[in-house]
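Student: What follows are several structures.
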Structure P
Amino acid sequence: MARAPRLFVVSGPSGVGKGTLVSRVREIRSDLGLTVSATTRQPRPGEVDGVSYHFLTDEDFDRKVEAGEFLEWANVHGHKYGTLRSEAERNLAAGHSVILEIDVQGALNVRTVFPDAVLIFIEPPSMEVLEARLRGRGTEDEASLKLRLADAAGEMALAEKYDEHVVNDDLEASARRLCAVLDAHEMN
């Protein structure tokens, strides 16, 4: 049976390992499309514009919002993040399922634009593991860390609105579970 291209939205709290998990799934499933999100935050060391994110000024971001160029966007941790509509449409038109790796606010917004989108929530094994992961990154000061942990608690409460859940406890096992979710929805 042929795969039907689907729009998958993967999200979860900051530090849960969404990016690493989606990268591993893309290694397994090279046919999947991945959009590059736009953001107004500054690049972290090693991030490349147009590859990691489309890094935009607040003014450029706002112009794109007004022009209707975003599939979704949200203000997260004091910065704007969004998915350009053209990124998703390009992949779907080419017959490729698309994975949007976005925050919880954005995921719920996508559902209003694409009701058939499959929302997949990535969960940490525990809040203690999540805090350890965030601290281990070394990219947050204490105030920012506390904000991300408070936001994570609120995001975890929204997990019930998702179609699927994957606990990211072990990268390889979690990647296999996520691939199985994608396969099941593409065959429906």
Structure Q
Amino acid sequence: MLYIFDLGNVIVDIDFNRVLGVWSDYSRVPLATLKQSFTMGEPFQQHERGEISDEEFAKKICESMALSLSFEQFAAGWQAVFVGLRPEVIDIMQKLREQGHRVVVLSNTNRLHTTYWPSNFPQVQAAADRVYLSQEMGTRKPEPAIYQKVLEAEGFSASEAVFFDDNADNIKGAQAVGITSILVSDKTTLPDYFAKSSC
């Protein structure tokens, strides 16, 4: 079997409020104001597909939120999204590989984040056979192409794959191409799933 794991809030806890908190500290714009003005719109999606640079992304987000930040300040906030590893998921991934299954990570991410998490959470790449990143693939979840590219690269059919993600739209996207998909609603979802399937 091919097991496909999302990164954020599946393997590593993330919290966008931490991003906004850092930006608020630097800009002196109230956190409540930033929460109202932050949206994951077109620049966010372009950045995740690798269509615009980190600097261009920062400029567009700052303009849309009326934020006056240097690129370094913006980046410091952007990296603050990562909270910590879920070691129980790393254990599951390693156990699956020991059983002969193929284990990969599929993440909607961006260049700026990939300068941070691989070195801060080396356990992720150590527990996976391969890591697929949206900005390198030119497509992002829930677009069907990203799932099809992973299946083709891995040599598995959709019926031989299981996908775990915390985003309902991404789950629907994977289901649309025929992949069994599990919505990760909290930290108990994965351990419970594999306890039932006697991983």
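Read the figures in this text as sums done on the coordinates, not as results from a lab. Since the model is a prediction, treat every value here as computed from it, not as a measurement. Cβ atoms are built from the backbone, for glycine too; each structure is taken alone.
Student: Tell me which of P, Q gives 28 when you compute relative contact order in percent (Cα under 8 Å, 6 or more apart).
Tutor: The value was obtained from structure Q.
Student: Compute FRET efficiency 1/(1 + (r/R0)^6) of positions 30 and 102 (r between Cβ atoms, R0 = 30 Å, to 0.05) for each of P, Q and report the one that scores greatest.
Tutor: P
Student: Another question, then. A value of 3.8 was derived for distance in nm of label points 7 Å out along Cα→Cβ at positions 70 and 150; which structure in P, Q was it taken from?
Tutor: Going through each structure in turn, the value belongs to Q.
Student: Have a look at P, Q and say which one yields 15 for percent of Cα pairs over 30 Å apart, as calculated.
Tutor: Matching structure: P.
Student: Any idea which of P, Q comes out highest on mean count of other Cβ atoms within 10 Å over residues 46-53?
Tutor: Largest value of mean count of other Cβ atoms within 10 Å over residues 46-53: Q.
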